[in-house]
Each structure stands twice: as C-alpha cells, then as structure tokens.
Structure I
C-alpha cells in the first residue's frame with residue numbers, strides 16, 4: 001500500500017547537517033587501504049600534490065566511459081535527469097522516487113544528518129520490500145572498471161546502501177557490483193556493515209585531527225610522492241620491504257613504529273607476533289639494519305650461482321595494465337625487449353606489437369629469434385616476464401618444445417639478489433635496486449604506466465607519435481640494461 005511522502009519535507013530532513021565533516025564513499029573506502037590519504041586531502045599543502053599524468057587522465061576517462069557504456073548497454077531507455085547543481089538534482093531524485101521512477105544513473109544523493117553524500121552509479125527500483133515510498137524500495141548497483149572486485153569496492157557499495165537506507169527508511173539487504181568485464185556480483189550489506197561503520201568512525205577521527213602515520217607506497221595519485229617523502233622523513237617502518245599498510249598495523253600494535261625500532265628488534269620477539277615466522281622476521285630485521293646503515297648486507301654469497309653460457313639475454317616486457325584492458329583495449333603485452341650479450345658485445349632488440357591485435361605476431365618474432373640460438377640463458381627481474389610469456393604462449397597455442405626453449409632458460413635476478421643480499425632500499429624492485437648501484441634511466445617522464453598511454457596514442461597515429469614511442473623503447477632498453485647491471489654486480493660480490 002502506497003504511503004504519502006512529502007518530498008520537500010524529506011529533502012529538508014536529508015539536507016539538515018548534524019556533523020562537521022561530510023564523507024564520500026571514496027573517502028571512507030580509503031580508510032582500509034590508505035588512511036594517510038584522508039589526512040592529506042584535508043591537511044597537506046596543496047602544492048605537494050602530484051601533477052596528473054597522461055596515463056592517469058586516460059584511466060579516469062576510461063572509468064567514466066566504461067560506466068556510461070555499461071549503463072547504456074543494459075538500460076538503453078534510461079532517462080537522464082537534468083539539473084543545474086547537485087542539491088537541485090537530489091531534490092528532483094526524491095520527487096522521482098516518490099513517483100516510483102524505475103532507474104537512476106549518476107545522480108547526487110545526500111544524507112547530511114550523518115554527513116554522507118555522493119553520486120551513485122545506478123539506483124534501481126525493487127518490489128521485494130516496501131519503504132517510505134510505498135510497496136517498493138531502491139537498491140544500489142556500482143559499476144567498476146576493475147576485473148577483480150576488492151574490499152574497497154564493496155565498501156563503497158555498502159556506503160551508498162547505508163545512505164539510501166537512511167533516506168528511504170529501509171536499508172536494502174544487498175547491493176550489486178558490475179566489474180570491468182560486465183559480470184554482476186551480489187553482496188550482502190550485513191556482511192560489510194561492521195567494517196563500514198568502523199571505517200566511517202575512523203575517517204571522522206582522522207578528519208578531526210587524529211594522528212596518522214604516512215606509509216611508503218601507501219598512497220596513490222595525487223599524494224603518492226608526498227606520502228613517500230613523509231614516510232622517509234619519519235623513518236616509518238613501512239620503508240622496510242614487505243611491510244604493507246595492513247602489515248604495518250600489526251607492528252605498530254607491538255610498538256614497532258620506525259625502521260630503527262625494527263633494526264633493534266629481537267627475532268624471538270617478532271616471531272611471537274601472529275603471522276610472523278622466523279624467515280620473515282630475519283628478513284625484516286636485516287632489511288631494517290641495511291636501511292639504517294645505508295649500505296647493503298651480503299648474507300649468502302654462496303647462493304649466487306649463474307650458469308656459464310656463450311650468450312646472455314636480458315629480458316623485459318611492457319604491457320597494458322589489467323585495469324585498462326576493457327572495451328576497445330585488450331589485455332596484451334605490446335613489447336618484448338631483449339639485451340643480447342655475447343663475445344661480440346651487446347645489442348638491444350625490441351619486438352613490438354604495432355597494433356593492439358598484433359601481439360601474436362610480436363610473440364612469434366621473439367620466439368623465432370630464441371629458437372635460432374644455442375647455449376644461452378635468459379635473465380629477467382621478478383615474475384612478470386615468466387608469467388606473461390607463459391600466458392601468451394598458451395593463448396596462442398605455442399608447442400611445448402618451443403615454450404621450453406624460453407621457460408627452461410629463464411633465471412629471475414630478483415630471486416637471486418634478494419636471497420643473497422639485504423639492500424638499503426625502500427623495496428626490492430628493479431627501480432629501487434638498480435639506482436642504488438648507480439644506474440639511471442634515460443627519460444624521467446616515462447614509466448611503466450605512462451608507457452601505456454604513449455603506446456595507445458602510437459597505435460592511433462603512428463607517424464605523429466613515433467618520437468614519443470621511441471621513449472618507450474628507450475625505457476624498455478634501460479630496464480634490460482638495469483637487469484644486466486644487477487646481475488653483473490652480483491657476480492662481482494660473489
């Protein structure tokens with residue numbers, strides 16, 4: 001049975017502020033992954049923000065395009081509301097809810113008695129239960145570019161569900177998330193309510209001035225550089241390789257807050273902490289000691305053992321980030337770069353996919369080169385190269401013998417390096433270890449992510465973007481050389 005709701009009274013109720021801080025779904029979701037970002041958005045100097053890159057612009061635009069495309073494909077007849085400002089838009093939304101409108105997309109909603117506001121992707125009418133509007137209520141659908149839905153995405157869905165529940169007098173039992181591949185997943189609000197309320201409370205405390213420590217690598221754009229800088233200035237424990245934002249909480253609870261604290265810790269004390277075994281404890285303490293001393297610690301030189309081969313090949317791949325691989329952009333690796341070293345010297349070769357449908361051709365060119373070689377070894381840094389080459393060769397049904405000519409000859413320099421040496425670096429990636437050894441990349445304005453936007457521009461207009469794409473080739477060559485630098489250094493300390 002329909003109920004009478006005065007939309008003006010409901011609007012006035014929802015817009016009456018009772019708290020000092022307004023919260024959005026994104027802000028609250030940040031609490032579980034990057035609480036320092038919440039601090040930065042309110043208290044950090046504006047000039048400390050990172051400048052937006054072409055890749056980030058592209059990523060934001062793709063997120064918007066994906067949402068719009070998803071909505072139009074699923075709901076081609078949806079009516080778009082027009083308004084001059086968000087407050088007016090919300091008033092129109094309430095009037096439309098009272099009249100039973102079936103669907104809303106990208107509309108502003110507010111519940112300011114609790115300081116909640118935002119823009120929901122999709123709000124859909126449901127006849128499963130009643131609300132203040134009558135024998136129906138509304139439920140949330142969130143659209144995400146990501147293929148794999150994370151806790152922060154679910155928390156945003158729960159946030160909008162809570163807000164919608166306060167508005168309509170009924171919290172929906174479930175909310176839906178549509179991922180980057182168009183797959184729908186249904187989530188129980190009750191499964192996320194406790195975490196959501198804790199996150200809202202924690203977010204408010206930070207906005208009200210509660211102290212929060214910076215975490216190295218814990219912030220994304222636009223506070224990444226500032227967060228890292230502050231972590232270094234405070235000698236935060238997150239500078240130690242392997243200590244993430246979540247791991248860090250456990251250490252802080254046991255009074256290990258700085259690198260110095262960890263460097264002075266006893267292994268036996270650390271292993272008393274839940275989830276910290278002897279191997280991990282030894283690594284944490286020695287990595288901390290290396291950072292404190294500003295020099296590396298060699299602890300197992302005997303484990304450094306490279307085969308003698310006539311040809312050494314240093315391999316590095318460039319690929320499109322999975323978050324980008326939706327719609328018109330496939331998930332591909334678009335460059336296989338190798339630095340070849342033999343008795344005649346060194347030579348760099350780049351195998352590239354000239355278009356997004358040319359990955360197979362690129363792979364076959366690379367494999368043809370490899371199958372012509374004898375007495376060789378292929379070095380790479382970390383697991384990306386092996387993982388992605390394996391997937392590519394399986395995808396294109398490369399015969400097992402040819403696959404083995406690659407996979408059986410791979411040696412991961414990262415594994416060798418981190419097994420033998422503790423480095424005084426904030427992480428053990430190629431971009432941390434090679435600079436410690438004196439290596440410098442040619443172009444400061446090119447990175448793995450920025451290379452993606454350059455490549456996509458190159459595909460659209462090869463002639464116009466030829467010079468920019470050469471920077472990506474240079475970048476890949478530098479990665480190959482950096483891998484060789486680390487390998488040679490390891491040989492020297494052996």
Structure II
C-alpha cells in the first residue's frame with residue numbers, strides 16, 4: 001500500500017468552479033476560482049460579515065497536488081433553493097438586487113447561477129449538469145504537468161494514483177438526496193406517487209452512469225421531501241433563509257423508498273448513505289434500519305458514514321436534542337453542542353458497522369462560541385495555532401473515548417468540507433495546508449504526550465497516518481467496488 005499521499009472523503013471542487021464557469025472564460029478545476037463580487041453597499045457588507053469564509057477555491061486541484069491530497073471525494077451539490085428564495089419580510093425590505101448581492105458575495109454563487117436558481121428548481125437537471133462538467137473536464141492541468149481522472153472502483157484508483165505522483169483521483173459523491181428531485185415549488189404541486197416515481201427513476205438512471213456516486217449525503221440544509229434535517233444555519237443566515245420545514249423530523253414513506261433504492265444492489269451498484277446533516281431522529285431511524293439489515297445479512301453489511309463531522313459532547317442522540325439548537329446551547333460548551341454533530345452513541349453505531357467518519361476542518365463546527373472567541377483573540381499567532389490544534393485533538397479524543405479501545409482509531413479520516421462555505425481554521429485554509437496540519441497534530445502529541453492513555457499503543461505518527469490515509473484507503477478497498 002502506497003501511504004505517501006492523503007485522502008479527503010468530503011470536499012467541493014466542482015461546486016466552486018461550476019459557479020465560476022460563466023464568469024471566467026478559462027475557469028478550470030486547477031487554478032484559483034474567486035467569488036464574483038457585486039460592488040454595492042449590501043455586497044460590501046456581505047463580504048465583511050462573511051470574512052471568515054474563503055472567497056477563493058480551497059480544493060482546486062493545484063492546491064490538492066501541493067498538499068499531496070491525491071484522492072478527493074468530490075461532492076456534487078445542486079444548490080438548495082432555500083438559499084436564494086428568502087423569507088418574505090427580508091425579501092421585501094432588501095429587494096431582489098440586494099438579495100443577489102448577499103448571496104453572490106458571501107457564498108460564491110455567480111450572478112448567472114443565482115438567476116438560474118431563481119428561475120428553475122429542477123435539482124436533478126442541476127446534478128446532471130455538474131456531473132457532465134466534472135467528466136468532460138478530465139485531463140491535464142493548464143501547465144500540462146498534472147492530470148485528474150474520475151475513478152470507478154478501488155483498483156482503478158490505486159492503479160491511477162500509483163502510476164504517477166502527478167496523478168489525482170476523483171471519487172464522485174453527492175450532497176443531498178434532494179438532488180434526485182425538485183425544489184419546494186414544483187415538489188409541492190406533485191402527488192406523492194409522482195414525486196416518488198420521479199426520484200426512483202432518477203436514482204436508477206444515476207446507477208447506470210459511467211461513474212455512479214460512491215455515497216450520498218442524504219439530507220442537507222433544507223427539507224428534501226424525504227427525511228428531517230438538523231439545524232445548521234448561523235443566526236445571520238436564519239434571518240433570511242427559512243429551514244424550519246421538516247427540521248428535526250424523521251423519515252417519511254418516500255424517504256424510506258428512496259433510501260432502499262440507493263442501498264439496493266439488485267438495481268445496479270449500491271450507493272452508500274452519509275448521515276451528516278440528517279436530524280437526530282432520522283439518524284436514529286437509519287441506525288435501526290442498518291442494524292436490522294446487518295443482522296439479517298451479515299455477509300452484506302452496510303457501513304455507516306458521516307463524511308464531514310465534529311462532536312457535540314453528548315452521550316446519546318436523545319441527549320443532543322433535549323435542548324433546542326440555539327446560539328445559547330453552544331455558547332459555553334467545549335464543543336459545538338448542536339445535534340448536527342456526533343454524540344458518543346453515534347460514534348459507537350459507526351464503529352459497530354465498520355463505518356467511517358470524516359473530520360471536518362470547520363472551526364465553527366468544532367467549538368463552543370465563547371471558547372472559539374477566546375482562541376481567536378489570542379494575540380500570539382503560534383499560541384493561537386496551538387490552541388486550534390488542541391481543539392481538533394479534543395474532538396478526535398472524544399471519538400476515541402466513546403469506543404475506549406484501540407479499534408476506535410480505525411474509523412476516523414479527513415473530511416475537510418473545503419469549498420463547502422465553511423469557517424476554516426486560520427492556519428489551515430485550503431488543501432495545500434494539509435501536510436502542515438498533520439505535522440502540527442503529531443508534534444503536539446509528541447511534545448505534550450496529550451491524553452496518551454487514549455493512543456492505545458499507537459505512536460502519533462501512526463495515528464495520523466491512519467486518519468489522513470490508511471482508514472479511508474482500507475474503507476475504499478472494502479466498499480468501492
């Protein structure tokens with residue numbers, strides 16, 4: 001096994017370049033893709049208030065090559081219309097042009113795409129367009145030194161990456177099962193059986209693609225007509241965008257049919273399910289489904305995936321929803337205490353299924369609000385960097401404590417969520433910084449022997465070799481067929 005490169009199981013290179021393809025004639029997967037900026041009062045305000053979110057591509061493929069991240073899971077994402085169709089009062093106060101400025105300047109959606117999303121809510125068409133864009137742009141970099149290829153199974157991935165250090169392998173995933181259907185306007189006008197038939201037929205079509213997705217992050221920020229989602233939006237975004245419909249609910253009948261269609265291996269290649277963004281109730285229902293299935297079919301087990309996650313500090317899923325997910329809930333906590341994050345019970349469910357967790361590189365998802373404010377106010381840059389390293393380690397050790405044995409280290413990997421509109425760690429802003437992140441994590445453990453009882457005999461070097469490469473590699477070897 002060639003362990004000299006890193007693997008990231010969740011990022012968004014296509015989303016960033018796809019939204020810039022009309023703005024920049026030569027936009028490509030390799031070079032920087034910057035947010036379009038509308039220079040008016042609201043646009044400038046939006047840029048300032050979202051200053052902690054990168055305005056330039058984090059997972060462009062030159063960054064990946066420079067960071068030795070040579071296997072990336074590219075999560076295709078048809079933008080949910082809840083982000084462009086604002087609540088009635090803000091829409092009335094701001095007006096159409098100012099709404100456009102807010103979205104374009106803060107989120108990296110081009111003016112052209114913003115107008116497209118306002119006019120159409122056919123998510124499945126969006127998905128197919130992004131897929132075609134990814135496939136059609138395969139080939140050499142502008143400098144002709146490097147090349148990316150979408151791969152269809154583990155053996156193809158290994159062969160391609162081992163062939164040359166200048167090769168980058170892309171594994172296709174999807175964020176949000178809404179991708180197989182319509183947005184709220186059209187879906188609300190369809191009968192239940194019509195919507196189910198439309199989504200099921202689209203899944204069957206996707207399974208016939210040359211490169212079907214490896215997994216689908218089933219829920220996302222808004223109601224997908226299938227299952228409940230967890231609260232995820234910052235207060236500033238909640239003022240304009242309404243994610244209340246379906247929030248914290250469980251699966252409905254269409255959702256279970258779509259779930260089974262994806263997981264079936266009788267209608268084509270099984271597409272695994274990523275539980276990130278599901279409501280706690282939906283996750284409980286899904287874990288029960290997986291446990292029952294795995295008991296009945298021990299030779300065909302379904303692994304539980306949470307592709308870009310952090311921890312919430314709670315023992316059980318129910319504990320994590322006993323209090324409503326508000327600003328106050330995560331204000332004084334060591335971790336981000338919202339139910340979108342993972343409890344000890346959930347870690348055990350992933351471990352029991354031989355699943356995998358990708359650790360997100362979003363500081364806002366790792367930390368309580370006051371702790372994050374304290375860290376960001378540290379004047380010395382190196383001390384601030386070390387405080388962030390400790391924060392990441394505390395999240396990692398929460399995963400390990402939940403299992404409390406050596407095999408806990410087998411389920412963790414990197415799931416950066418770069419280009420997913422995240423608040424990245426100050427010193428680890430894009431893919432090129434991944435080697436420095438790994439080095440700093442190792443150095444911290446070696447220097448302070450931090451929580452050594454939870455290393456379970458591994459050296460710091462071995463721990464982070466597993467997280468940045470080996471665990472994802474072995475997971476792919478087992479399931480990416």
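General observations
- Structures I, II, by distance in nm of label points 7 Å out along Cα→Cβ at positions 437 and 461: label with the highest value: I
- If you line up I, II by mean count of other Cβ atoms within 10 Å over residues 181-188, the top spot, with the largest value, goes to II.
- Origin of the value 0.35, where FRET efficiency 1/(1 + (r/R0)^6) of positions 85 and 445 (r between Cβ atoms, R0 = 35 Å, to 0.05) was derived from one of I, II: I
- Taking FRET efficiency 1/(1 + (r/R0)^6) of positions 77 and 261 (r between Cβ atoms, R0 = 41 Å, to 0.05) as the criterion, the highest value among I, II goes to II.
- If relative contact order in percent (Cα under 8 Å, 6 or more apart) is computed and equals 17, the structure in I, II: II
- A value of -12000 for helix-only ellipticity at 222 nm (-39500 (n - 2.57) for each DSSP H run of 4 or more, over all residues; to 500), calculated from one of I, II, originates in structure II.
- Winner on distance in nm of label points 7 Å out along Cα→Cβ at positions 141 and 293 once structures I, II are ranked, highest first: I
- Once percent of Cα pairs over 30 Å apart is computed for every structure in I, II, the highest value turns out to be that of I.
Laboratory data are not the source of any read-out in this text; all were calculated from the coordinates shown. Since we're looking at a predicted model, the values are computed, not measured. Cβ atoms are built from the backbone, for glycine too; each structure is taken alone.
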